[in-house]
Structure P
Amino acid sequence: MAQYFEVHPENPQPRLLKQAAALLAGGGVLAVPTDSSYALVCRLDDKGAVDRIRRLRQIDDKHHLTLICSDLSELSSYAHVDNRQYRLLKLATPGPYTFILDATKEVPRRVSHPQRKTIGLRVPTRKSLLMLLQLHGAPLLATTLIAPGEEDALNDPQDIREQFERQIDAIVDDGACPRESTTVLDLTPMATGGDPVVLRQGSGPLTALGL
């Protein structure tokens with residue numbers, strides 16, 4: 001049975017999020033709010049938890065998982081970023097964008113794209129998620145929480161509780177999330193002088209990035 005942590009959206013309670021962070025450290029899979037929808041998250045280096053997430057979502061190893069980072073200082077450990085890419089990242093973070101970048105060797109092969117060796121990265125603005133990241137002390141591996149057979153992401157923690165409370169370890173509830181997905185940009189062409197490629201137009205405005 002999943003533990004349920006109801007936290008304040010503007011002033012999340014550290015006591016509750018410390019308990020959530022402890023579950024992550026012990027190999028847990030959690031549902032957490034993001035800038036777009038709720039997501040399933042776990043430790044990057046926990047193979048068992050990653051496999052559980054893939055089974056819950058019914059996705060294979062070709063589905064991009066995303067690293068959620070607390071700020072840009074963490075990105076260089078997990079992705080190759082040149083000056084052009086970094087300037088664009090700085091414009092867009094924190095915010096509702098997901099970036100596809102070439103993964104470093106710090107990213108386990110099982111969580112990067114098997115052919116391209118890329119990884120998705122994002123830096124959120126959601127206060128409870130940022131506090132959880134800080135308490136955890138490292139980025140979290142994530143995927144949008146979409147029930148098998150459905151197309152729309154879940155954004156209501158009570159719906160998540162009804163559907164998943166016996167399959168995950170905890171739910172962090174700070175209220176409903178927006179339903180609009182993040183904007184996804186592939187920045188890998190920039191490494192060879194090309195331009196970023198818009199893979200999905202979502203809630204992150206392209207004009208803010210000069211695109």
Structure Q
Amino acid sequence: METTGMDFLRKHWFDVGAGVGLVVSLWVYKELDHLTTYQLIMWVSLLSLFAHQVEEYRLVGTFPGMVNKVMYQSAMPDRYPLNTNTSLYVNALVGWVSYFLAAWLAERAIWLGIATILVSLGNTVAHAFVFNVKGRTFYNAGMATSWLLFGPISYYFFMLISQHHLVTCTDYLIGVPAGILLNVVGIVKLIDWLKDPNTNYIFPQRCLLPEDRKPL
């Protein structure tokens with residue numbers, strides 16, 4: 001039997017993320033003088049993830065419907081193949097945990113920083129080009145934060161670790177494959193593994209593209 005807590009998270013994990021992001025922002029501001037530049041960029045990277053998810057699922061909110069309809073040509077864009085259960089696991093379990101650990105471990109695991117930044121770059125490419133080309137649009141939910149946050153943060157990250165010689169060949173040898181795994185397994189394959197046309201984990205109408213919403 002599903003717990004009330006899990007049901008709440010499936011419907012509101014992005015709202016929870018916004019709240020966590022606010023707390024993290026206050027903590028970063030408080031600790032600003034004690035953080036290295038690398039640590040700061042990784043905490044800001046985590047905050048950019050929260051902002052990106054809020055744009056996708058709350059402020060604009062149409063990301064689930066866009067992915068299902070545009071990328072998978074689904075006849076059930078409110079639940080297949082991406083559903084609320086999958087979005088929870090992809091975004092909260094994979095996304096929050098990996099980005100948080102990259103910030104918390106900081107210079108002790110630059111390879112993880114590389115991996116998460118590659119996820120940000122993957123999102124930037126997908127939102128700026130792939131989704132717009134396939135959907136024949138000029139904007140999609142998540143594109144603004146990709147351009148304004150993910151892109152600049154990724155650029156500054158690689159410039160920082162290169163100019164200050166923070167990165168080693170080992171970091172790249174581990175970080176690049178890990179980033180590919182996070183993008184492919186942590187996002188694409190999870191959607192495939194958890195897809196179910198008969199699922200009860202259905203997105204609300206506001207998460208669909210306007211043309212796919214049922215009239216009230």
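Only the coordinates and a few stated rules stand behind these numbers; no lab work does. Here the structure is a predicted model, which is why all the values come from computation and not from measurement. Cβ atoms are built from the backbone, for glycine too; each structure is taken alone.
Data overview
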quantity: Comparison of P, Q - label where distance in nm of label points 7 Å out along Cα→Cβ at positions 75 and 107 is highest; calculated: Q
quantity: Origin of the value 0.94, where Rg/Rh (Cα atoms, Kirkwood Rh) was derived from one of P, Q; calculated: P
quantity: Source structure (of P, Q) for mean count of other Cβ atoms within 10 Å over residues 59-66, computed value 21.9; calculated: Q
quantity: Distance in nm of label points 7 Å out along Cα→Cβ at positions 147 and 187 - structure with the largest value, from P, Q; calculated: P
quantity: Origin of the value -7500, where helix-only ellipticity at 222 nm (-39500 (n - 2.57) for each DSSP H run of 4 or more, over all residues; to 500) was derived from one of P, Q; calculated: P
quantity: Structure with the greatest value (metric relative contact order in percent (Cα under 8 Å, 6 or more apart), set P, Q); calculated: P
